[in-house]
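Some structures are shown below for you to check.
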Structure 1
Amino acid sequence: MIECKNISYSYQDFQLNEIKVLENISFKIEKNEKVLLLGINGSGKSTLLKLLNGLIYAKGGEYLFEGDLVNKSYLKKNSKTFRKSVSLQMQDPSAMLFNPTVYDEIAFGLKHFGFDNIEDRVHHYAKTFSIESILNSATTALSGGQKQKVLLASLLCIEPEVLLLDEPTAHLDPPTTGWLVEFLESLDITAIVSTHNISLGRELAQRAIVIGPNHEIVFDGAIETLLEDMPTLIKAQLVHQHKHAHDKVEHKHYHLHSWN
């Protein structure tokens, strides 16, 4: 369904220096597969998700969606179909909520893509995400967790084929995070989930793609295999060291990053 072939991306800073963000990224993701995207801050995870959403274009390599090369020409001809098929949730939900009320936010995509029974659909997804009581609330007045729920409802209500999630649990409390894990597992949808929380990642997907500090893929395989591969975890900087003192003897252990 999704294929990246030697994708590279870079940009110029204010001093015209070329800043590398992605380098020779290649992978395939099948329909209804759920994949965890891991890497430290600055490794290129968010950039890759934006590229898969057609918001930016690769400087090198190819991105194919359902066999079609995604570029400016493709999106000019297929923008509406592609936008309905591939939905992106960015790290900061406030950046994506622009309608006056929660109801309007969920209804926006439904109207844009020509769905019927809009009111019924809005109430269905509001109930699914337990946000019925705030449908008339201003989106600017919501808590971080509420904004995240509203954003996810507005994305899922248009029934996308691919869901790209950038730190989806960052603003959620533990009970809501648990609910989201179960909800995503129940969906027949292709999902790519970026997170720092490897422990949580084990519940979100079976496969992990890890982008290293050098902006290249350093691992692509089963999450359980990754968790047992300490050299790769160290290379990707997904573990850290703490000093410990046991019986007055100080030493260090590697630990997984298990927070958002």
Structure 2
Amino acid sequence: MGTTGELKARIEQAWDERGLLAGAEAKEAVRAVIEELDKGRLRTAEPVGDGTQWQVNEWVKKAVVLYFQVQQMRVMETGPFEFHDKMKLKSNYAELGVRAVPPAVARYGAYLAPGVIMMPSYVNIGAYVDSGTMVDTWATVGSCAQIGKGVHLSGGVGIGGVLEPLQAAPVIVEDHCFVGSRCIVVEGARIGREAVLGAGVVITGSTKIIDVTGPEPVTYKGFVPPRSVAIPGSYPKKFAAGEYQVPCVLIIGQRKESTDRKTSLNDALRDFNISA
């Protein structure tokens, strides 16, 4: 397989010279990277330093894109279900220590840590889902998204991927966050550790995230600070045709330090009268 440095060099070369994908060496390198992703030994993005900053491993993301080019379409059958795709599905959930409730689906090349629970949901290639996280019913974790420990992705949550269309940074949801029902987080947005998103929050790379807890509003884009409690909101904006309300996200408080993580999730929702 070669060292990480050797794999990186082969992937970068194949990315620049696609004709190399016809050869065995380039194909072997691409497949080796996906195997490392599948086992959690490589990540498309990872925390650095004290964990408050993240580094995107572009070459790993490139390997995921190239994997689609080296794989062939084939029919796959699992019980009464049939699929026609290039990617095989993850298996051996008992051995991995993962609970997967039918018809939960995770693609090979996604890492699921021990203790992950997948209700009928979907996790795409390149994603990293850490221990103790719940991926609830009809939630989706997009390609290369990074989900931390002890996260709850509630029913119908949509975590965006980076492949369609190709984007620079994956979505990151840090440890012990609570993401309420039908939330959408896309375009490389980052949700800071222990934050709470109320039901229906939509965050893109350009969404205004406005902290209204102080005497003056503080605006962020693409980032919800740690321990924030956030809900859907709107603000007035003038257009040629008149003034209209534009969606935003409002930070209305902070999770309490005095309670444990599980309790504080419920307390935050009750304290601020937010739907989950």
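Any read-out appearing in this document is the output of simple, stated calculations on the displayed coordinates, not a laboratory observation. What you see is a predicted model, and the numbers here were worked out from it, not measured in a lab. Cβ atoms are built from the backbone, for glycine too; each structure is taken alone.
Here the criterion is relative contact order in percent (Cα under 8 Å, 6 or more apart), and among 1, 2 the highest value is seen for 1.
Looking at distance in nm of label points 7 Å out along Cα→Cβ at positions 121 and 177, point out which structure of 1, 2 has the largest value.
Between 1, 2, the highest calculated value is found for 1.
If Rg and Dmax of the Cα atoms in Å is computed to be 19.9, 62, which of 1, 2 is the source? Attributed to the structure labelled 2.
Quick check: -10000 is what I get for helix-only ellipticity at 222 nm (-39500 (n - 2.57) for each DSSP H run of 4 or more, over all residues; to 500), calculated from one of 1, 2. Which structure matches? Intermediate results must be reported in sequence, preceding the final value.
On the way: 1: -10000; 2: -6000.
Structure of origin is 1.
Taking Rg and Dmax of the Cα atoms in Å, for residues 113-232 alone from the coordinates of each of 1, 2, which one would give 13.4, 44? Intermediate results must be reported in sequence, preceding the final value.
Working: 1: 16.7, 53; 2: 13.4, 44.
Among 1, 2, the structure yielding 13.4, 44 for Rg and Dmax of the Cα atoms in Å, for residues 113-232 alone is 2.
When distance in nm of label points 7 Å out along Cα→Cβ at positions 33 and 57 is computed for each of 1, 2, the one that comes out at 2.6 is 1.
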